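These are the structures, in structure tokens.
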Structure I
Amino acid sequence: MLIITGSMGAGKTSVLAEALDLLSLRHIVHAAIDLDALRLAHLPSSASSDSVMYRNLESVCRNYAALGVTRLLLARAMEDRAELELCRTVVSAVNTTVCRLTAGIDTMQQRVKTRESGVLQQEYVDRVATLDAILDRARLEDFLVINENCPINDVAKEMLIKAGWISDW
């Protein structure tokens, strides 16, 4: 399992999509999941969206495993070691590598501002620096990739090479 973490606006979803394409072009069997997509719901107050997300992830991974998928790319801002361990357990990952994407705070805030045009835009923009500081303290990454002033294809290639999933640049 390769987890792509980073603050909002670091490019997790974009790099995930590009990595999916690069692996597909090389005929490497894999699955790619943006974990936030598995928690999109307005639930009763007694339910936890993170709990549902991990139950959904467990189901999706079982389905992929039944088809022979042994490599999994996940995008999620992992804030602490407990969440990382929960993810490893749910996925039953033997080997897990964590890549942290980063960019300058201003760049990430601008990306979020451009992407999020709704009522929570300012809340999301404000969260960028806070989340980045949380990730700095957590230090869950095995390696860091800078996603700024560089084509997304190069960022995804660098990540996959550092993770040992591909060998050519």
Structure II
Amino acid sequence: MVKLADQMTDMNNAAVLSAARLSKLSLDGAERLLALQLGFAKSALGDATRAARAASGTQDMQQLLALRTKAAEAAMSQWLEYSRGLYEVASETQAELSKLAEERLAGLQRTITDSVEQAAKSAPAGSDVAVAAMKSSLATATAAFDSFTKAARHAASFTDAGVKAAAAPKGKGRR
């Protein structure tokens, strides 16, 4: 028979491991965002330098306007790529954090279920109704959480598909 102290120790150990994993996921996401931002800044600076050099060598106003238009198009393309990268990092980090939360909650549910089962075994005679009520409440809470998780996954999937569709290059016939 597993004692309450052992269960508490196991729960605390799981909480420490989850906290460490949460920290790692958060730092990994921050590192990826920083790398993305630095890459964007370097690229933007390089493009601005090239555009300024090209502009300083022009003597025709039409050529200068064409360079300005080209630079604006390049900047917009770069900005869209940066935005896609930001969305990708945020989406992947959110998915990992959701997975961690689901795993942690599933472990907690297992522990609670085991505790209820053990309490039921050592419950005094006549407490069958109370134990059945506890089990029913636990089953209802688990079902509600599962429904919520499925709805959240569906919403995230729908949003991701919408963002990917909006970011996809258009066909030659459409502009």
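Each reported figure results from applying straightforward, stated rules to the coordinates on display, with no laboratory input. Because the structure is predicted, anything quoted here is derived from the model rather than measured. Cβ atoms are built from the backbone, for glycine too; each structure is taken alone.
Here FRET efficiency 1/(1 + (r/R0)^6) of positions 14 and 86 (r between Cβ atoms, R0 = 35 Å, to 0.05) was calculated and came to 0.60; which of the structures I, II was it taken from? Computed on structure II. Highest-scoring entry among I, II, by distance in nm of label points 7 Å out along Cα→Cβ at positions 70 and 118, is II. I, II: which one has FRET efficiency 1/(1 + (r/R0)^6) of positions 6 and 150 (r between Cβ atoms, R0 = 25 Å, to 0.05), as calculated, at 0.15? It was calculated from structure II. Assign the value 20, 12, 8, calculated as semi-axes √(5λ) of the Cα gyration tensor in Å, for residues 62-101 alone, to the correct structure from I, II. It traces back to I. Match the computed value -33000 of helix-only ellipticity at 222 nm (-39500 (n - 2.57) for each DSSP H run of 4 or more, over all residues; to 500) to one of the structures I, II, and report its label. Only one of I, II returns -33000 for helix-only ellipticity at 222 nm (-39500 (n - 2.57) for each DSSP H run of 4 or more, over all residues; to 500), namely II. Looking across I, II, the calculation of distance in nm of label points 7 Å out along Cα→Cβ at positions 22 and 54 that yields 3.0 traces back to I.
When FRET efficiency 1/(1 + (r/R0)^6) of positions 78 and 94 (r between Cβ atoms, R0 = 25 Å, to 0.05) is calculated for each of structures I, II, structure I gives the greatest result.
Assuming 1.28 is Rg/Rh (Cα atoms, Kirkwood Rh) as calculated from a single structure, say which of I, II it is. It was calculated from structure II. Looking across I, II, the calculation of distance in nm of label points 7 Å out along Cα→Cβ at positions 30 and 46 that yields 2.8 traces back to II. When relative contact order in percent (Cα under 8 Å, 6 or more apart) is computed across structures I, II, the figure 35 traces back to I.
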